[in-house]
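Asks: Dropping the structures in below, format is structure tokens.
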Structure P
Amino acid sequence: MKTIKEFGSQVAVQQAVKYLNANPEKNLPKILKLAEKFATNPRDIRVIQSAQVRMKDPEDPWSIAIQKFFRTVNPKMQKKFAVNFFLNSVVFGIPKKNELQKELGIRIPWTILIDPTAKCNLKCTGCWAAEYDQKNDLSLETLDRIIEEGKELGIYVYLYSGGEPTVRKDDLIELAKRHDDCFFLAFSNGTLIDETFADQIAEVGNLTFAFSVEGDEEATDFRRGEGTYKGVTRGMRLLQERGVFFGTSVCYHHYNYQEIGAEKFTDDMLDLGAYFMWLFTYMPIGKDADMNLVARPDERSFMYDRVRDMRRNKPMFFMDFWNDGEYVDGCIAGGRNYFHINAAGDVEPCAFVHYSDTNIKDVSLKEALASPIFKAYAARQPFNCNHLRPCPILDNPTMIHEMVSESGAHSTQPVDHESSEFLMNKCLPIASKWAPMADKIWVQSPAGIKQAETIDTEEKSKEKKYA
């Protein structure tokens with residue numbers, strides 16, 4: 001029997017669907033008002049309220065992007081995104097997981113990143129996934145169980161990486177059909193998307209892609225192999241023709257950061273139909289990682305400024321996995337907001353943290369979230385009071401060694417079994433060089449200023465209390 005809260009949520013979803021069926025663009029303010037009514041997380045409420053304000057200005061980049069979404073994305077995908085991603089996951093899923101966290105005594109993430117396979121049709125320079133055994137796969141039954149158990153905990157968004165997820169095309173479509181109340185995103189090189197698969201993606205409506213690019217054709221082919229750029233842009237065009245919204249996944253490093261930060265690159269991606277851009281910085285994972293690719297401090301600072309400038313001026317949604325730490329209070333891994341399950345079933349705190357003490361084939365999702373290394377993460381996050389230094393590897397490398405040692409986690413890299421001590425020592429110079437620049441940016445950032453004001457208020461309160 002449904003609770004009053006569950007019944008209310010169901011009614012809200014039905015009302016939202018009516019709005020979407022009638023006139024989604026015109027009814028968006030009503031949908032946002034409905035979402036605001038049911039949202040409980042203060043950050044989510046602020047985002048919804050900000051969207052309501054920005055939608056009133058037709059020249060605002062957010063407003064332009066949302067108008068484009070409703071005019072170009074097929075109706076089925078519009079509905080699936082609004083209901084599955086926005087309502088099921090954010091508005092209703094987050095309160096559910098927050099209640100269960102208290103009840104179960106574990107942290108429940110907002111999303112799970114899963115590798116259906118370690119197989120890939122490319123061999124990219126500096127790829128962290130190349131350190132895994134490419135024979136590994138998660139069975140359809142295991143993938144289905146993870147998602148089913150996740151929904152019981154309030155998780156309705158699932159990300160795929162690899163390997164190359166589209167090696168398992170049929171299973172991606174099957175999972176999207178079985179779990180049509182969820183939303184799925186695959187990080188993909190895009191080269192295996194053909195017309196038949198594009199038709200299936202459009203039909204299910206709840207599967208999208210973040211296509212990996214490194215810049216223009218020359219830059220992308222430099223790391224990913226000749227012909228890759230033509231392959232990925234063909235995949236983009238096939239989805240664009242079918243009204244499927246998608247985005248890009250961009251790794252910036254020492255050799256391409258200027259191109260990634262250039263206005264032309266964003267404009268090119270917009271022309272190809274991208275709605276969002278997910279930015280990562282190069283991580284030197286593996287004993288043979290190319291350290292020359294690591295972004296220098298001034299290059300990370302450059303990207304910090306450029307992403308914020310692009311947000312103000314481009315009708316695209318930007319997410320920076322490192323430099324957006326100020327918005328999410330630091331590192332989100334270790335089950336705080338997300339974690340990773342590799343193709344062997346190893347449960348890892350992050351896609352870049354190749355250490356595990358638990359395998360999902362042996363335990364339930366609840367048990368996995370209570371693993372020793374996840375508890376070590378929970379005891380230490382945030383890893384730095386400066387959230388522009390969020391990472392326990394790149395920015396605070398002693399932390400990764402501490403947590404791996406404390407939990408007894410083992411390396412999940414059969415290629416070289418890189419120890420946490422080796423990784424720490426490799427990243428200590430990177431962290432020490434970034435720290436002074438990051439601290440300078442932080443004290444001038446809105447989040448840093450707010451943090452300083454909060455500390456000052458708390459100190460004055462203590463002084464008053466003990467006066």
Structure Q
Amino acid sequence: GKTSLINKTIKMTRDVRSPKPDEEIFGRTLTGVPLTRKSVSELVSKTLFESVNCANLDVKEDLHFVVRSTGVVAGFDSSDEVGHFVKALADGCMMAGVPPVKMIPAMSIDNVTTRFRKFSLIEKIVFNGAVGGVLPPIGASGLEIVANEMEGELATAGIKEGAKWAGIDFRNPCLSIDFGTTLDGRITNDEIPYASTIGNFAGYAGAIPDAIIQGTHLVDEKLGTALDLFDNKSIGMLTWTRHSKIIKEYTSKIHELISIEVVPDNINRYGSVPVNPGSAKEIGVTLIGCDVGKNGSDLKQLSLIGNEIYEKHGLKTLFAIVDMVSAKMAIRLLKVAVDEDLVTERTAIGFTGRAAITGCKPRLILSQIEKLNLFDSPQKHVAFVDDGLARGAAVMARCMNSLGTPKNPLGGSRDGKCVLGLRMKLQGGQLDESDMKKMMSTDSQSGSMS
């Protein structure tokens with residue numbers, strides 16, 4: 001059930017080329033970068049080629065599956081724009097030589113890559129949309145209740161997989177938070193054989209540290225990110241002790257501008273992310289959001305504060321404050337979930353994304369979680385995972401091809417047994433004892449069952 005990362009190639013949406021005169025702009029990123037179907041597809045194709053070539057692989061021979069996600073939808077205005085973006089991703093994959101069959105769930109064993117057929121359980125159970133053992137939240141109207149829910153889905157699956165490397169059981173119930181530029185994530189219950197999504201996160205995340213850092217004028221004042229300055233070195237104890245009062249004061253000042261709450265019923269956008277709180281309420285899903293002003297209206301105020309900190313106290317103190325601000329955001333989100341009775345003593349909690357796992361943030365977050373007294377042993381419940389979306393994409397690819405690991409499952413309940421038999425029963429099949437023994441053997445190695 002583990003995933004090995006062969007190569008990672010990252011391109012920022014700010015690198016998308018400018019639209020040509022005859023191209024239609026279908027949406028913009030949070031920073032206002034215009035997107036066209038052709039410009040996005042070209043960047044996707046270039047990125048895919050570059051990543052595969054760096055790993056000395058061949059797209060046609062070695063690439064078995066491609067998973068697309070709705071990355072930059074926080075700046076979009078409608079579901080139609082999200083649809084255009086997903087189509088642009090598909091166009092880019094096909095431009096790189098990936099056939100459509102490698103981007104959709106396998107319908108039969110004949111659709112599974114030959115070398116993986118002996119591992120696939122598709123003749124016993126088919127993909128029903130659940131990834132990592134969790135069903136997606138679909139509103140009563142059939143529409144998604146939050147525009148970037150797919151990112152939350154992949155981040156959750158990726159944290160489940162990554163937690164295995166740390167020896168943490170991250171099956172359901174769980175709470176996952178992805179602190180990329182925008183906030184996404186899920187909260188699940190512990191139903192079997194499939195858990196349900198009972199909470200979603202949306203709004204701003206890494207965009208908040210970015211706005212603070214942009215105030216230094218050391219990065220682009222519109223497109224710059226905190227990572228542009230971050231050198232992956234932890235801040236020394238001398239900075240934390242000598243400037244502790246300053247760090248606390250500025251953290252509080254910044255958080256006065258940050259709203260973290262259950263998303264109100266009467267809006268259709270929170271933290272610039274399109275949401276549907278009405279549909280969420282109808283199906284029992286709680287939306288928790290993070291905003292700065294109204295849809296980022298006070299982000300410029302954060303830049304002014306960032307400039308003040310940098311001018312008076314220097315870059316090290318500024319990064320310490322950024323770490324503390326991010327950690328406090330994580331804890332405030334968690335507290336809202338606790339107050340809404342979405343977290344139990346069995347819930348696993350996971351974080352991924354640059355605004356949660358870089359610098360001193362993991363240590364600060366874990367320290368604050370310990371103070372909440374939610375668990376007897378927080379270390380057994382909390383995981384910090386890199387590349388959550390990429391790991392989640394690998395999990396989804398395996399789910400779509402029914403490549404399960406009954407011996408070491410991602411789905412089901414924490415500390416519980418494999419739920420494959422229950423899932424088959426739900427789909428009208430059955431599993432005899434000899435089949436189960438065979439699948440539980442060490443020779444039967446494959447992807448995650450979902």
Structure R
Amino acid sequence: MAANAQATLTDGRKIPYVIKDNPPRGGMKYTYFAPDKSYVVQFFNNPNVGLDANTRARLEAITGRYNPTLPEDQGGARGNDQKLADYFSQSFCWPSAIVESPELGIVCPAYPSNFFFNPKSSSQLNLEGKDKKSNWFTSRNRRYLDKSELGNFQMMMKMSILLARSIRRMHQAGLAHSDLSSNNVLIDPKSGRCVVIDIDSLVVPGLFPPEVVGTRGYIAPEVLKTMELSYNNSDKKLPSTYTDLHALPVLIYEYLFFRHPLLGPKIYSAQSAEQDDFLALGEKATFIENPRDQSNRPKGLSPTIKDLGPILERLFIRAFVDGLHCPDLRPTAMEWERGLVQTWDLLYACPNPYCEQKWFVLYDEKKPVCPFCKTTVRNSEILRFKLKSESRGCPGQWLNVNELVVHHNTPLFKWHIFSNVFADEKADRTMQAYVCKHNGQWLLVNQNVNGMLSPSGNSVPAGQAILLKDGVVFRASREDRGMLVQVSLAKV
């Protein structure tokens with residue numbers, strides 16, 4: 001039975017919503033949809049929450065001065081313009097308004113349609129209309145989904161970049177999610193998109209304490225270890241940006257490997273399954289790929305973090321070995337974003353047309369083997385660019401900053417040309433040049449770069465090309481921060 005109703009917002013506006021029996025209900029809120037389903041109105045399961053002044057102040061801050069989906073001149077986050085607000089509107093399902101009546105609640109945009117399952121998503125289960133929580137794709141539940149839903153390794157990498165970017169943006173504003181988990185990140189592996197939800201419980205250090213502990217599998221070990229301590233005990237650890245920096249790599253690891261980084265064969269307690277689980281994810285947690293402790297490593301584990309190349313391997317070691325029980329040592333969200341973007345440039349298409357993951361990280365051309373299907377790259381040319389930045393204090397000294405594996409029609413952007421440009425939400429995504437193979441020769445065609453130089457030092461204007469051979473070195477641009485490119489061409 002459905003009935004139309006109206007919610008009054010704090011600014012006096014009235015918006016319609018539809019009351020239905022048994023509305024979708026989470027741990028803290030239940031949800032009603034707008035008549036056109038373009039937004040949702042959510043109320044708290046505990047009506048007394050509306051009487052709490054801190055809850056109201058938290059919601060005012062989240063919908064206003066901390067809101068990255070709203071321009072600064074409209075009351076949103078500092079430094080935000082309309083372009084950035086639009087960008088992060090695709091990354092967060094951020095509360096847009098506070099409901100004053102009939103009781104305290106919030107208004108949020110509805111999830112885009114690609115974050116809901118459709119009738120063809122599974123031939124075994126009726127998933128139509130259910131939201132795409134991450135664990136549908138990163139656990140054994142994958143077997144129930146149609147192959148068209150599963151995406152591939154490249155799309156999982158893209159999602160990982162976007163998630164790291166979203167969390168980095170939150171942390172830059174001094175916010176912590178506090179319950180970052182597979183339940184609160186919806187993903188669409190077909191498009192490589194993700195959206196962070198349940199924003200209204202954000203932690204603002206020093207202002208708004210955490211309201212939730214987290215979700216099993218994503219709660220940081222230090223929080224589990226001290227869970228039994230009283231709230232006033234100074235040794236008790238609560239959700240914060242540090243705990244987000246545990247949950248974030250757990251999610252990334254699950255996206256890339258479809259398994260949990262801490263759940264292996266090791267038995268921590270024979271007392272009960274609950275106690276064993278509590279220790280496995282808390283005080284005794286051990287990374288299943290810990291190079292110094294093999295006790296929790298499953299037999300025949302493959303692929304592994306080594307297959308991701310040295311950048312991501314180091315980040316996972318820092319997150320799950322060095323920083324697992326030492327929060328200060330965990331990589332930041334910005335480090336994850338940068339490491340993932342750099343590794344993205346090493347993706348190589350698997351030559352096996354039946355490989356489910358389609359792409360892999362080709363970090364060593366001497367071992368060009370897909371770790372997913374074990375296919376070896378043969379009878380091919382592997383073209384790589386080493387990008388070097390000139391040392392600011394030592395002119396003429398060039399330092400390695402990145403590598404690219406390039407293919408026919410690979411585009412180059414400003415972050416491949418200039419060392420001071422990074423591929424974040426602010427970056428200019430206009431193609432600057434592209435690589436192509438023409439009449440058996442590899443070429444770099446200049447599209448929009450000012451000051452590109454040939455290996456002999458001659459100017460290469462837009463529309464002209466550089467012949468790419470093994471060992472060739474040239475300036476991507478003679479302008480300030482223009483990088484040096486060293487070419488390697490290997491036949492395998």
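Asks: Could you figure out which one of P, Q, R the value -11500 for helix-only ellipticity at 222 nm (-39500 (n - 2.57) for each DSSP H run of 4 or more, over all residues; to 500) was computed from?
Replies: Working: P: -15500; Q: -11500; R: -6000.
Of the options listed, only Q reproduces it.
Asks: Given that distance in nm of label points 7 Å out along Cα→Cβ at positions 123 and 315, derived from a single structure, equals 4.3, which label among P, Q, R identifies that structure? Please list the in-between numbers first.
Replies: On the way: P: 4.3; Q: 6.1; R: 3.7.
Source structure: P.
Asks: Looking at relative contact order in percent (Cα under 8 Å, 6 or more apart), point out which structure of P, Q, R has the largest value.
Replies: Numbers: P: 14; Q: 21; R: 8.
Comparing P, Q, R, the top value of relative contact order in percent (Cα under 8 Å, 6 or more apart) belongs to Q.
Taken together, the values in this text are just the output of simple stated rules run on the coordinates, not laboratory data. Since we're looking at a predicted model, the values are computed, not measured. Cβ atoms are built from the backbone, for glycine too; each structure is taken alone.
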